[in-house]
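A.B. asks: Some structures are shown below for you to check.
Quick note: the coordinates plus some simple rules give every number you see, no bench work behind them. Keep in mind it's a predicted model, so treat the numbers as computed, not measured. Cβ atoms are built from the backbone, for glycine too; each structure is taken alone.
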Structure 1
Amino acid sequence: MVLEQVAFADLPGWRDDDLSAALPALRQSCAALSKGPPTDEIGTPFVPMTVADWAPACAAIAGDVTSDPERLRALLESQFVALRVSHPPAQEGLFTGYFEPELAGARQRSTTYRYPLFRKPEDLVSIDLGSFQPELNGTRLMGRVDKGKLVPYFPRGAIDAGALSGRDLELLWLKDPIDSFLLHVQGSGRVVLPNGEVVRIGFAAHNGHGYVSIGRALIERGALERHEASWDGIRGWIERNPDQRDSLLAVNPRFIFFREIDGDGPIGSQGVPLTPGRSLAVDPAFVPLGVPLWLDTTWPGEEDQPLRRLVVAQDTGGAIKGPVRGDLFWGYGDSALAIAGRMKSRGTFFLLVPRPTATRLAREASAVSSS
């Protein structure tokens with residue numbers, strides 16, 4: 001991960017965005033970033049920062065800056081420093097989209113609602129390897145104990161075949177197995193019950209297995225062309241080949257466990273509600289959660305239409321890996337699916353880091369170059 005300081009005037013489209021649309025996301029992140037002691041480290045090895053670094057910027061963001069867009073622009077320019085992110089030799093990365101599905105479900109199993117969403121099992125063990133070896137800090141293993149040994153947790157295929165049956169872990173029951181899989185990929189959603197009640201559910205845990213794209217699997221098999229591997233294309237293939245549905249879904253061994261969410265949502269990995277069009281999922285090994293980013297990519301399905309806006313790193317995802325990689329949250333329902341399902345755009349982003357953080361980064365870079 002390479003960071004290069006640039007002027008705000010050099011950010012493509014910087015003066016064209018309605019920055020106030022990102023203000024709710026900025027304030028949500030500031031509230032989360034301000035909870036710890038001032039000396040708490042909340043950055044990454046590439047972007048080290050502390051709670052104290054954020055205090056001046058968050059105090060300014062909390063003020064009355066909504067009435068004049070230029071005031072917010074000036075505030076950001078005074079409190080932050082823009083850093084271009086690259087991963088040589090690549091200068092660009094991939095940006096996809098995600099959304100919050102709205103699905104039909106029930107609290108009790110029936111002939112109509114037969115596909116369960118599970119709570120986090122009590123035997124799912126999470127181990128932070130950093131507590132044993134400092135150089136492995138941030139690396140986690142998920143598994144279960146079997147005859148005194150930690151073994152991998154059940155993969156998707158085993159769970160779908162009944163590995164968790166009879167343990168009273170069912171949170172809700174869904175009508176459609178493909179919708180259930182989609183919910184696992186997105187990580188949160190809204191379930192509409194038969195009486196019209198809406199239950200919002202969110203991520204509770206995963207089984208520790210890596211994410212594998214079933215769309216990519218279909219491309220590699222020659223079942224779909226690359227341009228056909230949107231969510232609609234994948235669903236269409238499954239509906240035409242129902243006898244291969246379960247084996248295809250099992251290609252992705254990762255399985256998500258859910259919990260009910262009260263209040264606003266969905267909730268991202270930073271622990272704050274996501275803002276449609278302004279919350280971005282990133283790889284937290286490189287990009288600190290809560291940091292604003294200037295996104296420079298293209299609209300889904302329209303490579304000649306720039307998509308340039310202020311977003312905030314507020315979520316993570318199993319498929320979001322690397323320094324220049326992002327997943328943009330588009331909201332919920334069919335309209336959000338229509339946009340998110342088409343988004344596979346090349347582009348880049350710029351980190352906006354608080355000035356105290358930028359000063360520290362510059363000092364460390366100077367020390368390395370002089371040595």
Structure 2
Amino acid sequence: MPSSPPTLCLTRLMLRDFRSWPRLTASFNGSIIVVSGPNGAGKTNLLEAISLLGPGRGLRGARTAELGRQAVEGPLPWAAAGRFGGTGAAGFDIGTGTPEGGPPERRVYRLDGAPLRAQAELAERVATVWVTPQMDRLFQDSAGERRRFLDRLVWALEPHHAREVASFENAMAQRNRLLREGRADPAWLAALEEQMARHGVAATAARRGLLARLNGMIKAGVTGAFPAAGLTLACPVAEALAGGPALAVEEELRAAWRTARPRDAAAGATLAGPHRADLQFTHLPKGLPAALCSTGEQKALLVSVVLAHAALIAEARGFAPLLLLDEVAAHLDAERREALFAALVKLPAQAFLTGTDAAVFAPLRGCAEGFRAGGGLLVPDDDLPLP
């Protein structure tokens with residue numbers, strides 16, 4: 001059993017015409033939720049719906065119009081809603097989906113029935129972190145994928161981080177457009193570069209802060225038998241912040257972008273800045289970059305980071321993020337699987353695990369609440385009764 005009950009729990013999930021789920025109302029009572037079922041049963045869709053109750057585009061990064069259940073006339077309006085509770089916290093409801101009669105590409109949010117204007121309000125209440133089979137490519141994918149993974153981790157610690165990143169990217173997009181079109185008004189460009197510097201430095205500082213605290217948590221041994229990961233940010237802006245004040249770094253960025261206008265105009269893009277940062281992983285026991293590790297070692301490193309992050313957020317914010325682990329246990333060897341289950345039992349976080357083979361989760365019997373997915377239904381699995 002967990003050493004302490006989660007301070008943030010999803011106690012009820014309601015779906016309407018979301019992906020493969022026409023209708024669903026499910027109640028959860030455990031800190032570890034296991035959902036098993038065959039391929040195509042909607043297990044990943046279920047986790048995706050939960051991920052959309054927090055800020056962002058969810059674990060698939062899908063467009064809103066792709067989330068509605070498909071009908072002859074096209075995607076149907078969809079909705080996902082969750083009831084949250086936890087120890088020492090008042091319950092609250094979060095809902096999201098397409099507005100009735102509205103365009104399928106528009107998404108709205110509600111908190112306790114009232115409209116939300118900014119996703120940062122969600123980030124102040126809920127954080128979600130996930131590991132999916134697609135993330136096995138994280139160490140070979142582009143720096144952008146690793147940077148987005150890092151930003152999701154930062155978002156859970158700093159709810160307004162996404163606003164800084166979005167403001168930077170919006171100003172950069174405007175600058176790029178002006179340079180491509182040859183509309184090089186110096187005052188306009190300078191104003192945009194000032195915004196880029198201010199928001200870019202703030203975002204980089206948040207990334208550095210999260211990594212420092214996360215590395216400390218990993219060194220403290222909270223990941224149990226999983227290998228310790230060393231995390232570094234390959235970013236000239238981060239290096240500059242390590243050696244000087246933020247205002248000076250902002251001025252250096254503005255000067256660099258001003259000088260680089262002809263080069264960036266020719267390239268049609270801003271070639272240097274915080275948007276080029278890369279998150280680098282090292283397998284500390286071996287002293288080996290993650291990109292050179294085996295697939296199993298990479299998966300173990302990723303799980304190690306997610307477990308440490310959950311412990312860090314619980315300590316820093318008073319509630320741990322919801323952990324969404326899609327087909328993770330099946331891709332770990334028996335020793336790592338047992339280590340994962342042991343870590344989840346100890347963490348003050350609610351975890352949702354999926355898998356095709358319910359037998360994989362047998363060691364969690366008595367510690368987890370089990371469900372079987374299939375045929376548009378989610379039914380209790382008596383083989384994993386909640387104690």
Structure 3
Amino acid sequence: MNEKFRFREDYIPGWLTQSQLDARKLFLNEIHRKNKFISVSECPYCGNRNFIKISEVNKRGLPSDIVICDSCDGCFKSIVFDKETARYYYERISHTLVGKSTFEDGLMQRMRDRIRLFGYPKYKFISHFVELNPEEDLIAEFGCNDGANLMPWKENGFSVIGVDLDSNMVEFGRKWELNLIKSDMLDYDFNDRRPKLIILSHSLDRVTDVNAVLNRIRQILNPDGYVFIETPSIRTHGLINTIQYFDVECNYYFDLNSISKILKRYAFKIIYADEYNRILCSPNQSQKSMKSKPISFTIDKFRAFLFKKIIDRMNFQNRSLYDLLVDGQRRDIKIRVFNKLQRLYFQNFYNSIVKTNE
């Protein structure tokens with residue numbers, strides 16, 4: 001392991017603001033020094049107990065032991081927050097540490113931007129693949145934050161519900177007349193009305209126990225329903241500057257192989273998935289693989305086609321994650337080109353679907 005990936009308490013990244021430094025100090029005092037972590041003894045993807053440690057620090061200089069399973073190549077954190085620590089972190093530390101505004105005006109502008117830039121494109125992307133009925137279907141999001149992802153569904157007549165640990169964001173989202181609940185996703189009971197769609201946008205990578213969460217979702221989801229998952233993929237986001245990709249909030253660093261493996265364990269049929277880690281799946285094995293709606297010809301679709309052709313010729317898809325990360329840290333020019341092409345391909349492909357459904 002390279003020295004820059006070792007944790008040193010006296011190392012403080014120079015780009016942190018005073019507020020972030022205060023939040024970092026609070027993390028070290030109340031979580032790190034009190035050892036409020038749970039140790040992970042076996043791989044969450046395959047059960048193997050032999051790991052390779054690749055880092056013990058995250059981009060803000062906080063302790064974050066990250067390993068790769070030497071059996072299945074899955075990447076995850078070997079120490080995670082317990083439930084009470086997670087509540088404390090997201091309510092007391094998270095927003096300040098990551099540099100987000102906690103003032104009303106800043107939150108309002110951030111909400112508007114998130115609805116426009118992420119909420120509506122996500123709504124159009126999901127709607128390309130599945131037919132949902134606003135008169136009958138409940139849309140739920142776990143780890144909803146301010147509820148921006150739910151707003152397009154609400155505005156199009158759907159019943160929505162969001163669940164999050166951060167009481168401040170829950171209260172803020174309620175001002176937009178969104179049905180948001182402060183709760184742990186494992187604890188909330190939908191009673192008799194089961195969601196037809198569950199959204200997990202940048203939340204599945206942050207849960208303490210991914211197996212417990214997927215098992216719970218399998219129980220509460222409508223049997224004919226869908227799950228949309230979105231996480232930053234280590235093979236597209238983490239190859240070039242891994243230390244900046246690692247985050248103290250993330251417990252799982254999925255790629256398409258690891259997330260597909262764990263979804264299949266819970267009998268989810270994958271309808272759409274890509275290495276950028278956008279996955280749409282269903283517990284109903286008889287669901288059609290995709291709606292018949294074609295993707296309209298756009299410049300985005302043409303670019304995506306060209307980028308995919310080049311990516312396939314480079315033939316890096318079957319390389320092990322560990323080897324790719326090592327080459328990335330060596331600043332291998334081929335890895336850097338491959339990484340850039342991958343991101344361009346997925347961005348253009350995503351945009352081509354979104355624009356088809358506008």
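A.B. asks: For mean count of other Cβ atoms within 10 Å over residues 182-189, which structure out of 1, 2, 3 has the highest calculated value?
C.D. replies: On the way: 1: 23.0; 2: 10.8; 3: 14.5.
For this comparison of mean count of other Cβ atoms within 10 Å over residues 182-189, the top structure is 1.
A.B. asks: Ok, one more. Looking just at mean count of other Cβ atoms within 10 Å over residues 14-21, which of the labels 1, 2, 3 belongs to the structure with the highest value?
C.D. replies: 2
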